[in-house]
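Computed from the coordinates by the stated procedures, all read-outs in this text should not be read as laboratory data. Computed from a predicted structure; not experimentally measured. Cβ atoms are built from the backbone, for glycine too; each structure is taken alone.
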Structure 1
Amino acid sequence: MAKADIGLWGLAVMGENLVLNMESKGFTVAVFNRTTQKTKDFAEGKAKGKNIIPAYEVKDFIASLSKPRKVMLMVKAGKPVDMVIEQILPYLEKGDLIIDGGNSHFPDTIRRCSQIEGKGLLYIGTGVSGGEEGALKGPSIMPGGSEKAYAMAESIFTKISAKVDGRPCCTYIGDNGAGHYVKMVHNGIEYSDMQLICEAYYLMKNALGMSAEQMHKTFADWNKGDLDSYLIEITADILSKKDPVTGNPLVEMILDKAGQKGTGSWASQSALALGVAVPTIAEAVFARCISAVKDERLAASKQLSGPSGKYTGDKAEFITAIHDALYASKICSYAQGFALMAAAAKEYSWKPNFGRIAMIWRGGCIIRAQFLRRIKEAFDHKSDLANLLLDPYFKQIVQNAQPNWRKVIITAAELGIPVPAFSSALNYYDSYRTERLSANMIQAQRDYFGAHTYERLDRKGVFHTEWLAPPQLKNELF
């Protein structure tokens, strides 16, 4: 019996679709699932007649693989990954490869890499983005591990990944946890991208009183220009969908209580640990958190007051202003994400190519967008670019957008419409461009209550001041 090129453990929707993708690209795939019935259903259904080998025992699953064996795990992040690894390790040999294709937290991947390689095996922590459709038709793939490990999986990854201009949306990211870290940042940017779009929609709806059909047409138009992206495209689609029961726009029948799986929080936590400002990404996480307390908000809405009303100016001009605010805020969000990856690369001794990362995000993944090509060009022009806002192209875009960006946020505040991501992005921009911030007062306060010391503008050194005047002098002064 022919051996499989790769084995995949975990037949939820993502796992099934990846298997079908691999098989369609000429690979024979062995499959296993903890629940035997799931494997049987897949084998007798979507996998029937294809080069897919079902296995119902762990030993048989591993035995069905050609050597050196390649086993890909598509299971829930955390303890389940460790449990599966424990089950397959007794059947593996030196030189075999384990691939974690789930959304594992990067510190776990660093730990597992060290553990597995210590046993003479190879390990890859691989970010896979694109959802169910991407898994089936071509995802964006972000592998991290040793270059030797990546070489074993490269042909499979590049063949099953999305293609843009004939180039695979897959590239080697770096050692151990680098792949899962980049996927985590991707998801953080995804959170902010989604929140920014939601704020644009909310302004159109509540400030301008636009109908779902009018908003659908606006987003569809935007998707033909600078904002061309998957998330803008699906937003236009969502706004065109009617609820078959009520006849209302379906989106307006959905409870305003957002869920999350943790990667946005992880990105924010990592930024705090590394001391990197990612306020728009973090604000998008917090927006989901406050949406989750729906009952509290419902009660508060009956007790807390604020301004309300509609925008009375030129409607078309304000739609253009929202577009500009969205684009400028999006640039700031990506700037934060790439700054975070740069800091992590330094901290963990990774050597990612940011231009290539931008390119593999152009297809397959959730944040795929045309303007990612501009990010690649920015890093091609200056590989050690400190911040995307300093690139000539993005600098000019944000400069031109400023009047409209500020107008949108001012108007939202006047009308009592929350735009936390728009506001945080502008504050990030204003803080980054400001030579002298208010942090001198923070340092004085810290020194006052904790003798934490401070530095001075006029001379080098570390200083401490006794801020309280001596009692006798204090009495004379007051």
Structure 2
Amino acid sequence: MFNLFKPKDKEKEQLYKTLEKSHDFKNVEFINNKTKVSFSLTYVSSLTDEKIIKENILPYLLEENFREFEDVKKVLPLCQVEFSEDIDIIEKKLFNGSVLLKIKGIENKFCFLGAKKDIGRSVSLPEVEFSVIGPKEAFVESLEQNLNLIRKRIPVKELIIEEIIVGSLSKTKTAILYLDNIANTENVNTIRQRIKDIEIDGITDSSYIVQIISDNQNSPFPQLLDTERPDRIAAVLGEGKVAVLVDGSPHALLGPTTLVEFFSSFEDYYLNWILSSFFRLVRLFAVMFSILVTPVYVATLSYHYELIPQDLLGTLVASRRAIPFPPILEALFLELTIELLREAGARLPTKVGQTIGIVGGIVIGTASVEAGLTSNILLIFVALAALASFTTPVYRIGNTIRLLRFPFLLFAELWGLLGIVISFCFLLTHLIRLTSLGRPYLEPLYPPRGQDLKDAFIRLSIDKQRKRPFLLNTKQPNRFPQKSAKEKKDIEE
């Protein structure tokens, strides 16, 4: 067996020695039956499809008239063939699944044959953003499959896909997608430059990208929207947004985005505008209820008894008669219990997690009330708050809502309702200063833009949304030309 090359320096020699240490590194020598030319095939078996080698490559190299590298394309017409004289790309090609062909006696020239092994799952139903109405396809871990799902929805030449390799060890392929005739060039340049500036050893999921390129990495609010739905990607690319896909991740990133978008389910666009607007308002109310109900309970019982209606005051006093703890400890106990049940249910296998969530909630809730540790009224409030937090259609913003309740609780204990107002002022100040790829995060509330309110808290009908979002400052602001409505006559007229 001969070497891949004659080492010219210690670095090249070290590369060969390092590759030989791996069990899946193969370097096998063969002789052509007709020309008696000796050649070798070198590949990494875990990345290369050996079936392709045995059926589509090796038989032709052994039986056909093969002497020089120029004969390879003739004897392998259906195989991807690439010639090179650059030794430095050997490592890259081998670990991309290519087969290295070396002919004995010919130095400083190599041939790479495409035989990459594709192991992945097929396109499946969305699990995080499931919808009753609409497409039932979700992204998978293969970048090529994900790009295919988007390309078939936007089959136009203006859809640009730029690939950037990120990670000194992982060499992860990251794709930036945008419509060249619509997307704002500044937004594209911003996200491209931030990804190129990433210096990290490995990227295994798009979540790494979110944390690194966000405008404010110390904010609990997600500043890029992640989705597993290709139909959502196709729709927002048409609006002028920029998408980022990472090889090995079933979630794509979208930006710039706003806070309101995190409370909008993409199923809203498949429903009548009246229904979708109602569901959005329900979600927003549920989020505010989830954040404020427990702090208001603590503030009212600690400082503002006079605000409680007289008919309700007797019920509250009776429920807290045997409780030895102040309201803040009672609330923290239940809130932390809910968080523990959530984490236990999420980390355990599906069947066990569902059982823990249901049985644990019933047993612990009932036992804590009977033991006099918590009041039954607060238990109802906390359960409703937990249920309301599940209405958020985007998982990342749901985690943020879970976190916000605790500082509100602390301020409610310190200064009552005034503390809640102070907490809200801090939160509002943070949101006003927050940006997504340099664009205001609280838009269309701040700065106020009436045009974008058509698809914010409520969603108007499609014919009322002729213009693309003002936030994106697109090259083509109009979605479709304005047409005057024609009055239709009755069929009997």
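If distance in nm of label points 7 Å out along Cα→Cβ at positions 169 and 233 is calculated from each of 1, 2, which structure is the one that comes out at 0.9?
The read-out was computed on structure 1.
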Given a computed value of -13000 for helix-only ellipticity at 222 nm (-39500 (n - 2.57) for each DSSP H run of 4 or more, over all residues; to 500), which structure among 1, 2 does it belong to? 2
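Can you say which of 1, 2 returns 1.12 when Rg/Rh (Cα atoms, Kirkwood Rh), for residues 145-312 alone is computed? Provide the component values of the computation, followed by the final result.
On the way: 1: 1.05; 2: 1.12.
It must be structure 2, since only it matches.
103, 72, 46 is what came out when Cα extents along the principal axes in Å was calculated for one structure; which of 1, 2 is it?
Structure of origin is 2.
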